[in-house]
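In what follows, structures are represented as structure tokens.
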Structure 1
Amino acid sequence: MAVFTHTAKVKKIGVYSVRIAGDYEKDKDYHLNCILPLCVNLFNTNIRVRKHSNNERFICLDSKELINFLISIGLKSGDKIKNKVSIPSWIFENKEYLSACMRGLIDTDGSVYRMSKKDFKLLRIDFTNHNPKLLNDARLAFIKLGFHPSKIINYRKFFISRQGDVVRYIKEIGFSNSKHTKRLKEFKAP
């Protein structure tokens, strides 16, 4: 799932929209029961939920003021890979913000899974992203939070594999995406 801001000009009329994209089926619960209520509570703006032709769901928030606010706090408009989106410095300065940011990134572009079919208890968290700047920032954020992420593999992912780190992540940061919490419950069952 990707989160990005988008500003476009159409026939001299400004179109200002934040689009939060995800898989129509896999991210349904996370989109409709976590992201949508959060957007309703945080932003006083028009919100639309749309299905895109290639099995994506978009939550769209239409507001010039919201776009201007997001840009003013260091977020970039447009494609997150082309624009080399990064974690703003003010988030790095506050551990609570940094933890929340990492939860959001893992909820959207991360995964939790078993490391071994032989040992149920060995879990791993991964983060995959094709934006090298965001990938490096996320790895540095984990280091700043006291975790021990792997090196970046194939220019697109890293892991949290130390079991103490995995347990600590689950307890201190956690998941908001029910897809991850459901998998975690399945893994804990022998």
Structure 2
Amino acid sequence: MTHYANIARPYALAAFEYARDKQQLADWKAFLANAALVAKDPAAAKLLANPQTQATSLYELFQDVLISILDTEKKNFLLLLAQKRRLQALPDIANVFNAFYAQLEKTSNVRVVTAVDIQEDFKQKLTHALSKRIQRDVVLHCEVDPAIIGGAIIYMGDNVIDGSVRGKLARMRESLVTA
């Protein structure tokens, strides 16, 4: 799937500013998440990629699926995206919107991958340390992946801290091959 980050930013910003001003951030976040799911659906993605598909047909598809959460402004937003052939950008629009929303709330979602489950007291210490480092509230999302052997991989936005045994072994192998 092609990423439309540059295209998505102005649409996400407009949606975010509107939702913030109207105090509808949670509604718009849910709307964009659901619209992104529709855009990611293989059948819908095929229609979106087809230049022969009419913009009105694409708009009607999204309207029919999302009818229970649409109001006039959200319909207009979808119609604009359909007319500009930008409905494929909805997953990226949702991601950028969520980033604006998190920035407003001064929170960061941090994904931590470990080889075994993390104990609750360590989660609290890690949350505190990361919050102090990035100076915002941190919400940890912990995953277990035995393939990393040991240690942890921490994903904070665009930053990745690879402290896994697998990562260290890969770096060691790379340094031996290049030496």
Structure 3
Amino acid sequence: MEAFVYFAYGSNMLARRLRERTPSATVIGTAHVEGRRLAFHKVGKDGSAKCDIQAVNPVTEKAYGVLFRIACSEKGDLDRAEGLGEGYREENLLVQGDGGTKIAAKAYVATAIEPNLRPYDWYKGLVVAGAMENGLPPAYVEWLRTFDSQPDPDAARREHNEKLLFPHSHHAERQASSL
């Protein structure tokens, strides 16, 4: 199978979320990219904030994420899910993987930014859950929790995404608000 390496830093860090979009996605490990900072400021199709890894100075800052191997045949599905050309552009990054290895990976970087937007609670929950699932540094996970979020007024969308957060729970809404 021909495959590419994808650097997920937002909701796609949660394997269940990404496999819903690209079933072949397999975790390779964690990584970070230097000179970038995670921000919830990308304008989402639903009007809420999504994640971006904005270039910053000083270059000593870094954004963490998860590396996945994905079948090339599913690249179009990932492009559509990410909104390639509609708020995100594809970028080839050199990330630092576990053990300091430099790895070439594809990522999506925001082109449509609004700094005053907030993510929906469920979206922030997916980001935090993916960071925890993959063992990102505890201080980074705690930092992710500090971002303000808001309830999603679309009950069906909220319920669908909360099921990804809590696949075996009937109390997903109450648990999501605690993330």
Task: Structure (1, 2, 3) behind the derived value -8000 of helix-only ellipticity at 222 nm (-39500 (n - 2.57) for each DSSP H run of 4 or more, over all residues; to 500) - done: 3
Task: P(r) over Cα pairs in 5 Å bins from 0, in percent derived as 1, 9, 17, 22, 23, 16, 8, 3, 0 - corresponding label from 1, 2, 3 - done: 3
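Where a number appears in this text, it was derived from the coordinates with a stated rule and is not lab data. Note that the structure is a prediction, hence the values are computed from the model and not measured.
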